[in-house]
Structure P
Amino acid sequence: MFRWIIIIFSFGICVNVVADINLTSLDKNGIKLWEPKIFSGESLYTLKVYRDRPALKAVSNATASGLVLKKKIDLSETPYVSWSWLIEKTLFPLDERSKKGDDFVMRLYVVIDGGFMFWKTLSLNYVWSSNQEKDLVWDNPFAGSNVKMMSIRGKDSKTGKWYDEQRNVYKDLIQVFGDKGSADANRDAYGVIDVIAIMTDTDNSGKEAESYYGDIIFSAS
């Protein structure tokens, strides 16, 4: 079920509880519902238990391919995304703001599909940056201002360690693409995402990367 609603009646009060949406369910091979997307050579994604956690291992050797899930997520109900990730090797030195250096050991991104109005298609990439500071935002060097990069982890983050993350996707979209001026306008522009994807890529730099993704979960809080 996309969501599970429990309706509790107590003293005339109706409470709606929206369950978490686990998009990967790695311990049950839920990642099989994700489709490969190949850009330049194929990165390898395999399931395994790594450092005591179910994980999706990603290996890239001068390749760029990811896994994509086409699924509408209503951010008015589940605006938060949580995930965990771990890397074993950084991409150093690399200017990730340049076309030559637009490679990341790990990235998780959400997409608002503009359809025929392609200029309205927006993508926010949560990235593990090997060389930038944490908490920076910049335009993708290939796609421009419609694709934003946000460094959730930066050059001081440790290898071989699981990090647990949570972001309010709805607020991040407003922050990086601009407030539309009213709550209704923001909901119209950013209220629903259409695609979620992950990718470990090293095609521009020709380097190697090994990383691990944990479950990706959307929730109300």
Structure Q
Amino acid sequence: MRYWDISEPIEPQTAVFPGDTAFTAEWVARMERGASCNVSTIRMSVHLGTHTDAPLHYDPKGADMASVPLDAYMGRCRVVDVRGHGTPALIRAADLTPAMLAGCERILFRTKAVHDHRTWDPGFTALGPEAAAVLVRHGIRLVGIDTPSIDWSESKDLAGHNVLKDGRVAILENLDLSAVPTGDHELIALPLRIVGSDSSPVRAILRELPPSTRP
């Protein structure tokens, strides 16, 4: 079965929210310098690249990354094309039709045709609270998006995040869906078990469903 890596590359050029910690790496030991093996150390924001937010990110009493249930991050999901409208650019609740969401527990939104992990776009498309509420009402367990956040870049209340938190919906951000066909796939996107953390990088992949399970 085919699979698609929908994670952003992590490198010094990977864009971060302005003011957040970019990726850096250094060698602690190098074989070319006489060490028995190569060992490196990295420093980066836990929100850099493809990642998931724990409730602790926007709720001081929320669960940390090591405490979130993992079952939402594995299983059948649906990739759909949507576009943002207005300023800020948000996915409209009216665009999330019953036909789009029927039989779906995990949904990934592709909002653009080209994905460049090195470019910061402050006008990126976000989900927002109204569309998030539609997903909660339809029983969605995980929502992913190919932009840096569920909420727009200048949001201070993170209303969309909080609607999803109250509905116990897991979040994936900064997905690269540019090469993935629309439709249903299997998602595997597990976070690291980081105690006390508000987020975690993930290596997110989509795998083709077995023929017997396709529509």
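What follows is calculated from the coordinates using simple rules that are stated; it is not laboratory data. Model, not experiment: these values are computed from the prediction. Cβ atoms are built from the backbone, for glycine too; each structure is taken alone.
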Original post:
0.98 is what came out when Rg/Rh (Cα atoms, Kirkwood Rh), for residues 97-176 alone was calculated for one structure; which of P, Q is it?
Top reply: P
Subject >> Comparison of P, Q by FRET efficiency 1/(1 + (r/R0)^6) of positions 25 and 137 (r between Cβ atoms, R0 = 41 Å, to 0.05) - largest value held by >> reply: P
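Work out the source of 3.1 here, i.e. which of P, Q gives that when distance in nm of label points 7 Å out along Cα→Cβ at positions 81 and 161 is computed. Spell out each step's value before the answer.
On the way: P: 2.4; Q: 3.1.
Structure Q accounts for this read-out.
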